[in-house]
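Down below are the structures I want you to see.
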Structure P
Amino acid sequence: MSSPESRVTAIVVSFNTRDDTLRCLRSLRQQDFLPPMEIVVVDNASGDGSVDAIHASFPGVVVLALDANLGYGAANNRALARVQTPYALLLNSDAEIRPGAVEALTSHLDAHLRVGLVGPRTLYPDGTPQISWGPRLTPFNEWRQRRWQRAVATKDSTACAQLAALVRRTHAPEWLSGCCLLGRMESLRAVGFFDEGYFLYEEDADLCLRLRRAQWGLAFVPDAEVVHHVGRSAATEPQRSRLEYHRSHLRYYALHNGPIRTAALRGWLAGHAVLGWLLAGGRAGDAAAARRHWLAVARLALGPMPARPKV
């Protein structure tokens, strides 16, 4: 897949985000990074002409056109299995990588041999910073993280000052957002890449946890910047995306947080589903579709636990 002089293979997973994917590829082509990166797009059976558009606009980009939507982690794995460069850049199709970002990320991995994964400062399109890292997913940590996110969203001065300070310095969080990651292939191979039991969401937190357990470090690198147009793929199928979030959340807890915390999450999700089902009839729009969604959430919460992946 790669030429002998390449050091980085960039992997972009796309699903019905043709225009976003083309913008993402333009940002990769504008990187003043030598030797040039190999670029691979894994298309999850898009129906919007993405594959033809990529071939027409970027003939040098390798496109792996899948026959079905395998999800984010599994699609990345198809490309990672073929990577021959020492580093792999994992980039969402709705992200734009700013000039100098790849160089900053690779420089950090070059200088820190036990760091396996690094992430950049991510920005909204208006230039304001995003929270793209956090502590390990536990009930208390998630409550605290969401409280901080809500405070930042409402322009709370203390929360915004805390975020502004953190995005200016390199630090070692417990997970990094999968919207843009540069991974050391040695470390990714050591943990078996992404767990394909996650279709969408939480696969990044799971990968980070398994890397840390294998004694590989993580780093947030503020000198690298990426603009992230949040949730563009998820917006094409919002109800399925919400259901997959709950499925992934349950899987993460079942694999990493023990039976008590998992039971608490299952109970909370089941109660939330019942309330959503009851309230759906009083809302405008398609009440039947909303109730089908909440019924699916309830079945998920009360169904069998996800299988532990093979090691």
Structure Q
Amino acid sequence: MRLIVTGSQGQVVRALVEMAGPDLTIIPIGRPALDLQDPPADLAALFGAHAPDAIVNAAAFTAVDKAESDSEAAFAVNGVGAGAVAAAAKSLNVPIIQISTDYVFDGTGSRPLLESDPTGPIGVYGASKLAGELATAAAAENHAILRTAWVYAPFGANFVRTMLRLAATRPELKVVGDQQGAPTSALDIATAIVAVAGNLVARPDDAALRGVFHMTAQGGPVSWADFAEEIFRQSAARGGPSAKVTAIPTSEYPTPARRPAWSCLDGRKLKSLHGVALPDWRDGLIRTMQRLDRDGEWQ
């Protein structure tokens, strides 16, 4: 199977590239060849030259706080750009997989959110990603929109690596304790994307495999403070940095963009129709810690 992935430096893109092998070709296309803020006029020709079996749109404007002051760029990349990628996939007659986010919801709730639950983003980033979902669905029927959350990896800028970096010099860290979600490893996301792509390619007429799906780790809900404590527990067991975690309310850590207080997504639809279920978030963290340890991240 040949997959084009938009972007080149993102956590999910890098995780997908690592999966390449004899039966899986991953073709990342990012800047300067592809900038979704100003995509090439003939995007289908750019993609078609690589003869893909499917396209994964993983490129995104992910600076949540910056989006509040640069909404034009956020909507250009996450909304209009996503629609352009989907339209190119449509013209090539291949499936498009659009990576989306929990931020399309308003952050209220007390049970894992279903794909059928009403959306209601509370910030520009979430609104732009929702625009991308709608643009994708409008441009190509042959699509799967995968919503994920709290993404981290053994590379790139993310919560896990930030916590470990801060713990190397601070004995105590204050971490938000009233936002609930499911920490999800980019390594596990990549594995799931490949499985979904394989299903879409193998069963082109199965409408049940198309649509919106939730794709996060199991074992939640967990707060950022809980996540930090588990990061430090696993790190300390490997001789890495650790720190005491003090849980604080969101009100004590103000940011330009509001974060959803409830980001727990129900993944049963993905498991039922695609046969894909991500592992427990603690197991995903173990894989990441193994990589960080192997790569000498904290030596």
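Given a value of -14500 for helix-only ellipticity at 222 nm (-39500 (n - 2.57) for each DSSP H run of 4 or more, over all residues; to 500), calculated from one of P, Q, which structure does it belong to? Display every interim value, and only then the final one.
Values: P: -14500; Q: -11000.
Source structure for this number: P.
Here Cα extents along the principal axes in Å has been calculated and equals 59, 43, 42, so which of P, Q was it run on?
P
With percent of Cα pairs over 17 Å apart, for residues 56-119 alone derived from the coordinates and found to be 53, which of P, Q does the value describe?
It must be structure Q, since only it matches.
When Rg/Rh (Cα atoms, Kirkwood Rh), for residues 24-63 alone is calculated for each of the structures P, Q, which structure yields the highest value? Mind dumping the intermediate values first?
Numbers: P: 1.00; Q: 0.95.
Sorting by Rg/Rh (Cα atoms, Kirkwood Rh), for residues 24-63 alone in descending order puts P first.
Given that mean count of other Cβ atoms within 10 Å over residues 256-263, derived from a single structure, equals 13.8, which label among P, Q identifies that structure?
On the way: P: 13.8; Q: 19.2.
Only one of P, Q returns 13.8 for mean count of other Cβ atoms within 10 Å over residues 256-263, namely P.
Give the label, chosen from P, Q, of the structure having the highest value of FRET efficiency 1/(1 + (r/R0)^6) of positions 48 and 288 (r between Cβ atoms, R0 = 25 Å, to 0.05). Walk me through the numbers on the way to the answer.
Values: P: 0.35; Q: 0.10.
Top value of FRET efficiency 1/(1 + (r/R0)^6) of positions 48 and 288 (r between Cβ atoms, R0 = 25 Å, to 0.05), among P, Q, belongs to structure P.
Values in this text are rule-based calculations from the coordinates and carry no lab data. Here the structure is a predicted model, which is why all the values come from computation and not from measurement. Cβ atoms are built from the backbone, for glycine too; each structure is taken alone.
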